[in-house]
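**Q** Some structures to go through are shown next.
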Structure P
Amino acid sequence: MSVFVESPWPSIAMAIVVLLVAYALYVNDRNVKRLFILLGVAAAILVGGLLLDYCIETDREKINNVLHLVAAELVNDNLEGVKRYIAPDADYTKGLAEDGMKLARLNSITIRGVQIDFNNATTNPTATVGFRGVFYVTPRFASDFGDRDFVQRMNFEAVFEKIQGQWYATDDFSYDPSIPGLRTKN
């Protein structure tokens, strides 16, 4: 069932198959009534599938939304907004966000290539999320970066935890390349 809410393509493919069958039957016996019935079935499959995909927000979509909401809060320079999406017990991640926001102002963030693997065997379900981030940065003071704007590209792998229906970033993450000036986890 989840295949129908993750993507609209299965519904589109099924509607196309029904349309092809309708065309083949119409060419074979010129039965207009059967043609219109099958056209209605194809339309119902397409509309139903698209409506199902639109109305149901999957965990994959929720995690993707969290990533983009965190990016928006970082660009808005809102530390409290960022902390809303970090797990309550993830003090290291909260400290890293605070330290990073002291060092630099993020002008723009682009997130691409999101890959999500779920683990429902844990007490709170978790998901390992891999993605590429491109950050357009203005340093807050002269440092190892100099005093000019720069672009930082990083690959992330982070574990998200589902607590009471909401996904949160945890302290379990890695990124490459590392950023000079930010503290590292001991």
Structure Q
Amino acid sequence: MKKLLYFILALSFIIWFGGSLTRNVLIFDLFLPAQELTLKPDYSDDIINYNIYLFTSTSIYTSVSYIITFVLFAYQMFSERRLLKSEGWLFMSVILFFLVSPIVIYNIYMDFTLSRAIYFSDYSYLSAGSLSDTIIMRYGNQLNTVLSGIAYLANLNVLAYFIIRPLSRPDNFLKHNE
């Protein structure tokens, strides 16, 4: 049972992290690389709307994956809290993961409001430019963009800590892997 929970935790983390990176590639493809966000002039409204539709479609499984990751990670750390004292890499991973989780949860909320506007409203209003303005407001907020980048880097460090396991005693490593 423990190995199955670890597998589901790892799978949901990978789906969330990879899906989030894919979503950022989709949305930032719409903008010109510059200091301020401007939409690419050679993209038609149909291309912009389709990219935004793909962005919101992928938010469903990435959000669910993050919620599963959060719940399972909290459960595993609570059930194995004695390991936190002996394994420095695990303690650092827990701190980083839960420190940046409010940023990720806020982004999930923002994605939910955007998805709700697309799925539960008439899709024809998207050509009016209001959706493009919403996306520019979301990603034009430099504080949110910087904090999201920090959250990605912190979660990348969590992944690296799980793989490399720094601050781990060699005798603990052998005991846990037998």
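Read the figures in this text as sums done on the coordinates, not as results from a lab. Note that the structure is a prediction, hence the values are computed from the model and not measured. Cβ atoms are built from the backbone, for glycine too; each structure is taken alone.
**Q** For the read-out Kirkwood radius over Cα pairs in Å, a value of 19.6 was computed from one structure; give its label from P, Q.
**A** Among P, Q, the structure yielding 19.6 for Kirkwood radius over Cα pairs in Å is P.
**Q** Further, regarding this structure: Match the computed value 29 of relative contact order in percent (Cα under 8 Å, 6 or more apart) to one of the structures P, Q, and report its label. It would help to have the intermediate numbers written out before the result.
**A** Numbers: P: 16; Q: 29.
Attributed to the structure labelled Q.
**Q** Which structure, out of P, Q, was helix-only ellipticity at 222 nm (-39500 (n - 2.57) for each DSSP H run of 4 or more, over all residues; to 500) calculated from, if the result is -27500? Don't skip to the answer; put the middle values down first.
**A** Numbers: P: -15000; Q: -27500.
Answer by label: Q.
**Q** Work out mean count of other Cβ atoms within 10 Å over residues 42-49 for each of structures P, Q, then name the structure with the largest result. Can you show the working numbers first?
**A** Working: P: 16.1; Q: 13.1.
When mean count of other Cβ atoms within 10 Å over residues 42-49 is computed for each of P, Q, structure P gives the biggest number.
**Q** Oh, and also: For the read-out distance in nm of label points 7 Å out along Cα→Cβ at positions 26 and 138, a value of 1.0 was computed from one structure; give its label from P, Q.
**A** Working: P: 6.0; Q: 1.0.
Among P, Q, the structure yielding 1.0 for distance in nm of label points 7 Å out along Cα→Cβ at positions 26 and 138 is Q.
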